[in-house]
Structure I
Amino acid sequence: MSDDIGDMRFFCNVIAAGSLSEAARRHESSPPAMSRRLAAMEARLGVRLIDRSSRRFLLTQEGALLHERALPILQAVEAAQAELSAANVKPQGLLRVGAPMQLGRRLIAPLIGQFSERYPEVTIQFTLSDIGLDVIDDGFDIAIRAGMPDDAGIVVRRLLSSRRVVCATPDYLARHGEPQTPDDLLEHNCIRLMRRQRTFDEWRFQTPEGDVRNVQVSGTLLTSSGEVMHQWTLEGRGIGMKALWDVADDLAEGRLVECLASYASNDIALYATYPRQLHMPPRMRVFLDFVAHAMQDV
């Protein structure tokens, strides 16, 4: 098996070089030695791989097929070797992590503290922002965000999922009445969230009969901060829609009351996102595993 891998690597290196003489130069060998090894490989396989009649060789049909199949095999072997090596390397270096403000303070920051105790040679730069973090444009190694990104160059790992909850304080509901259907929200002061240039003012519901109902809500308060939205809701300034992971304690202790419980809202998921890469540094791998494991208990 090792001879087969070695031959495939040799063959792909020759193709990448573009000629036997250039391949010999890159590998500090001689053209005759490279030619002999290629000939031995062809003899073993029983096919001609390269037409060497011209100055710059041409792949035969069999050679092109071998090259096409060999490349992903070699990449998989190299990735496996890198992963095994990384498993034995102590995590160290700088790790840049971003997260939303409220969730970052309440859930992620304590986990980073625990992670730092376990891996003291990893330096973590933790950024909190509600503007909608982009792992590539904002220069993060890992960005924790709600909602699936649409960038093809991004890898995502689901950490947590939850339903959205429409909620208000008992005092607000006593003064303004509790909405009985999603359409009743049109008569209420709804606190709306903004992300960059987008306002999230279309709230989605599913009726008990299974029909989808989108309601265009309005109100006097808008913010780019999920934490501020939470605080305004707790102050009785309007009705908010929040992820259950943000308001579970408030609901349990009576500070907030869930409205429209029989009208299911769309779920929300929390993802760890990071750039697509061939070899992940050990500090990233162990951090992702650590956070994902901790989130199982949330």
Structure II
Amino acid sequence: MECLLRYRGKDIRAEEVEFIKNLIAQNPALSRRALSTQLCQVWNWVQANGRLRSMVCRGMMLALHRAGHIQLPPVRQQPPNPLAQRRPPAPLVRAAWEPIQADVRELGALEIRQVRRTAEEQLFGSLIQAQHYLAYTQPVGEHLKHLVYARGTPIACLAWSSAPRHLGPRDRFIGWTAQERRARIHFLAYNTRFLVLPWAKVPGLASQVLSQAARVVAEDWQRLYHHPVYLLETFIDPQRFGGACYRAANWQWLGWTTGRGKDAPTRQSNRSLKQLWVLPLVKDFRAKLRQGHG
């Protein structure tokens, strides 16, 4: 049967469209939000943690509406978009800590805390906003925030989020099909920010932090989202960094991005090229990402 719409990896065919039409007709008093909730329940369209994919469902229904396949009820209200109107993190009350100067072997144990949805999340955002050259951007989708401490002092920040949908070098490295990629992309995590704080004057600290963080990402992801991750990835701007700390932490360089963002209107580059680096977390990562294990 002909696919009328493909949305976030889900094929919507004529019979599904007819079902949605009937759902709308049988529930004329329901809002768009309520309709999407009911549709998710009927279709059992849920995230790995069991929560309904209501927002994705609303986007899918809106796409069908705009394409003329269904007729949604009028919009009842337009609540403010908290992401679009989000203020940057508040400035730090304490702008810096006492410098830590030591050999990495003498530094002692590093403590890596997952701080999303904790009291330390504000500190994480403020540090990234103040010290990272890209500043703070609120992640969307699944994500983690790690604060790294040594001797009771924050020394590094790492942010992780859902992986980009299309990356040629990565997809060829894994060897998966387009269908496998759509079904298994959530088993990858993307390192969006990595910051060693300026008062941590410890040679070799960056690679040490990366190595230890890689050991806890999968566990923290499982705890928060109820599914594992098998491969980490990141972009490096070669005009600013050489990637030495990633290489020292056993990450692999796979190639270059195309310079086109996910929302690029044409096939022309609209941003600078970045290096793509990855780190497999398990030996059989290809089998787990391709064959549906885990």
Structure III
Amino acid sequence: MHSTSIFIITVLILICITNSVAAYETDMLPHASKKAQQSYHNDYKYANLHRAFALASGGAWSWKSGFETVEQAKESALKTCRKYTQQKCILYAIDDRVVFNNKIWTESWGPYKTRQQVKKAKTGTLVGHKFYDVVYTDPKGIEKSISDLKGKIIFVHFWASWCPSCRQEFSTLIDMYNILKDIMGDKVEFVVLQVRESIDTSNQWVKQHKLTALPLSDSGFDTNNQMTLKTGIKIKDRTLAKVFPASYVLDKNGIVVFSHMGSIEDWSEYIPFFKDAVERSGK
């Protein structure tokens, strides 16, 4: 074999090795915070065997190490992850292997409730509950309630212009809204409701910052920090949202399949989950 051929083969091998190492060193955990990323790369990868890393939609995560068997490590990581979230935890890595399964990940808002299960669901804000039938006025000035949107996936978001973290994530909400609108049309409904301020104040803020692409609905917020249900009953805003912002995704039957208290760094990461809910829920 000519020396030139040997040189070319050697270079190609080095490129492949370099790319493989780079991919391993820069792999990014989905929905994970900077702290989680650092813990995975700087701590987990160097911890004692056997070990496992688990995570969930919304950003919850946990890893455990030093077990006699792989099964013990997996069980411990998943159990701890579940303490911090209502969402389904799945395994990202076991020992030195990344075992992340994208299909399982994007389907983790399911299994979705059947029609018979929906009839027995409690009303509330927890995953699996039927969300409160809140009354609001849509951007066109039409009074509606959550139950009017049956058959659609609903994104319910509580926010305020006085809330720093609400303002911080607003642009990424617009990104998600635009993408979902382009690929799913009217199959996903956004119900963005202001808290502890008037809709005029909210609209003034979005206009001032040129963020009007996201349609705002009026929660009908009153001075007692209450909103109204379709039955006429008043409900405290803190019953719906322990912190602001607060976000919920409801399936086609109004069942909570995802909830998150606080801001999200990149809402566009959630597009595949919405697609799965559109395709598989409500059956």
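What follows draws every value from the coordinates through simple rules; no lab data is involved. Here the structure is a predicted model, which means the values were calculated and not measured.
Quick one: relative contact order in percent (Cα under 8 Å, 6 or more apart) came out at 22 when computed from one of I, II, III, so which one is it? Computed on structure I. Out of I, II, III, choose the structure whose coordinates give Cα extents along the principal axes in Å equal to 69, 44, 38 when calculated. Traced to structure II.
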